[in-house]
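Heads up, there are several structures right after this.
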Structure I
Amino acid sequence: MRIEIDDLSRPAVHALLQEHLDNMFELSPPEQVFALDLSKLKVPEITVWTAWRDLDLLGCGALKELSSTHGEIKSMRTPAAARRQGAGRAILWHIIGVARSRNYDTLSLETGSHPAFGAAHHLYRDHGFVVSGPFGDYLADPHSVFMQLRLT
């Protein structure tokens, strides 16, 4: 498996990000969907990585710089056909490593509270994330779970 910075130009990546967005709107009220579309991922403060096995896209994830010491995980997704192959764990581990190399103190994320997010919650807990309160511009809401990892 190779993980690379993605320029968001490939159709397979577009399809995966659209699958992610569509699924978020299926599971959460529209006003509580914080997943980013393609245009909102193409900003300087966000780096997107994709995982590949040969020509097969195994997943994606992004890191948004909130400040010089605080990052946010965005757009973590593995296609249904590629789940349980370790891509999500590999991308998350990669993002944590980049956050450490950037000297962030904290890595945060917002995810859904619907039972379908259970595997994601488990993945984040396995990597040391704990449930926290809202951060940045987020507000407390029963449809959101906020988690953070202290890096220092």
Structure II
Amino acid sequence: MSAEQRATIESAQPRLAQIARDAYQLELNSGPFGIDSRAALIGAKFAEEQGHGPAYHALTLKGYWQQGLDISQVETLRQIAAQAGLDPEAFEMALENPACEQQVEDDIRTAHAYGLNGVPALVFAEKYLVMGAQPYEALAGVIEQIRAETGE
């Protein structure tokens, strides 16, 4: 990450904290900045395959954004996996599984194809891109627009 990218992200932190506070009544206490989250992403693929994806995602996000955990550390991820109902040993083995890593690589390629280069980013109906931390109302507006267009 370039110094310019880092400065841009760091300058957005107060706004992000204010949105979390105002829209969601959450106080952010994020983990270390600039970490490699690839292991957490690979772990998410394993958790999804095991039927524990939602719990793993929620615990990982809460751990990083509210508890200040370093989700680049395997031991931290093992603890999150156990809390999510996964076997920690099987989880750790999955972090070295080429198939899980390939799924993450495929997701990254898809993100680049959409023009995404940061998070959070959501793509609705393979057509609408919402970048950055957005309040609930903004996301609901996109869904209402899609419903109006599709008649659903």
Exercise. 2.1 is what came out when distance in nm of label points 7 Å out along Cα→Cβ at positions 13 and 45 was calculated for one structure; which of I, II is it?
Worked result: I
Exercise. Out of I, II, which structure matches 16.8, 48 when Rg and Dmax of the Cα atoms in Å is calculated?
Worked result: II
For this session: Rank structures I, II by mean count of other Cβ atoms within 10 Å over residues 37-44 and report only the one at the top, that is, the highest.
Result: II
Seminar exercise, completed: helix-only ellipticity at 222 nm (-39500 (n - 2.57) for each DSSP H run of 4 or more, over all residues; to 500), calculated, reads -20500; among I, II the input was structure II
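Every number here is computed from the coordinates shown, using simple stated rules; none is lab data. Everything quoted here is computed from the prediction, not taken from an experiment. Cβ atoms are built from the backbone, for glycine too; each structure is taken alone.
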